[in-house]
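Following this line, the structures themselves.
No lab work stands behind these numbers, since they all come straight from the coordinates. Nothing here was measured: the structure is a model prediction, and the numbers come from that model. Cβ atoms are built from the backbone, for glycine too; each structure is taken alone.
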Structure 1
Amino acid sequence: MALEKQGRRRDLIEVIADESVDLLTVASAADVVAAEARFNLWVGQVAKGTRDVLALVDPYDDAESDCRRAIAAFRSDRNQTALRAALLVFCERTLQLMR
C-alpha cells in the first residue's frame with residue numbers, strides 16, 4: 001500500500017505540473033493530496049485501536065484504486081472533466097471514512 005501511495009502521489013504531482021491542465025484540475029489534484037494528509041492525520045490521532053484502523057483499509061484502498069484508474073484514464077484520453085469528477089469522489093469517500 002505504501003508503494004502504491006507513493007506512485008499515486010507522483011501521478012498527482014505530474015498532473016499538477018502538467019502545463020496543459022487547467023487550474024480547476026490542478027486544484028482537484030491538490031485537494032486529493034490534502035484529503036490524504038487529513039485522513040492520515042485523523043487515523044493517527046482519532047482512530048481507536050487496530051480494529052478501527054483495519055475497518056478503514058478496504059474502503060480506503062478501493063477509493064485509492066479508483067483514483068489511480070482515473071489518473072491512468074486521463075493520461076490516455078486527457079478528459080479533465082472526468083478526472084476532476086473522480087478526484088472529487090476520492091475526497092468525498094475519504095471524508096466519509098472520517099465520520
Structure 2
Amino acid sequence: MQINGKPVFNGTIVVAPGENAAIQLPFGIAPVDFRTDAGAGRIEFLGGTIVFFNMDNPLGTAASPTLTVPEHPPLQLRFALYAIGEGPGAYHVLHYTAG
C-alpha cells in the first residue's frame with residue numbers, strides 16, 4: 001500500500017479496558033495508551049509510546065499528526081479513534097495508517 005507514492009502500514013485494533021496494545025509502524029512496534037486527564041484531547045509520542053489523551057468520543061476522533069521519532073524521519077500517523085464507554089472502562093477502536 002502507498003499514499004503519495006510512499007509505503008504505509010495500516011491496521012485496526014480493538015482494545016478492551018485494562019489491555020496493553022501496540023501497532024506496527026515503519027520503524028517497528030509502538031505501544032499505544034489511552035489516558036484521561038484534565039486537558040484537551042491530544043496525541044503525544046512519549047518514551048516510545050503513542051499516548052491518546054482525552055479521546056473517549058463515541059462519535060470518533062480523526063487526525064493526522066506528525067510524530068517525531070528519534071533517529072527516524074518524521075512519521076505521519078493518520079487515525080480514526082472511537083470509544084465505547086468512558087474513562088478507564090472504555091473500549092477503544094483504533095483505525096490507523098502510518099508512513
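Structure notes:
- Label whose coordinates, when helix-only ellipticity at 222 nm (-39500 (n - 2.57) for each DSSP H run of 4 or more, over all residues; to 500) is calculated, return -30000 (choices 1, 2): 1
- Winner on FRET efficiency 1/(1 + (r/R0)^6) of positions 38 and 70 (r between Cβ atoms, R0 = 30 Å, to 0.05) once structures 1, 2 are ranked, highest first: 1
- Computing relative contact order in percent (Cα under 8 Å, 6 or more apart) across structures 1, 2 gives 30 for structure 2.
- Looking at distance in nm of label points 7 Å out along Cα→Cβ at positions 22 and 46 over structures 1, 2, structure 1 comes out largest.
- Source structure of the calculated read-out (semi-axes √(5λ) of the Cα gyration tensor in Å, 23, 14, 12) within 1, 2: 2.
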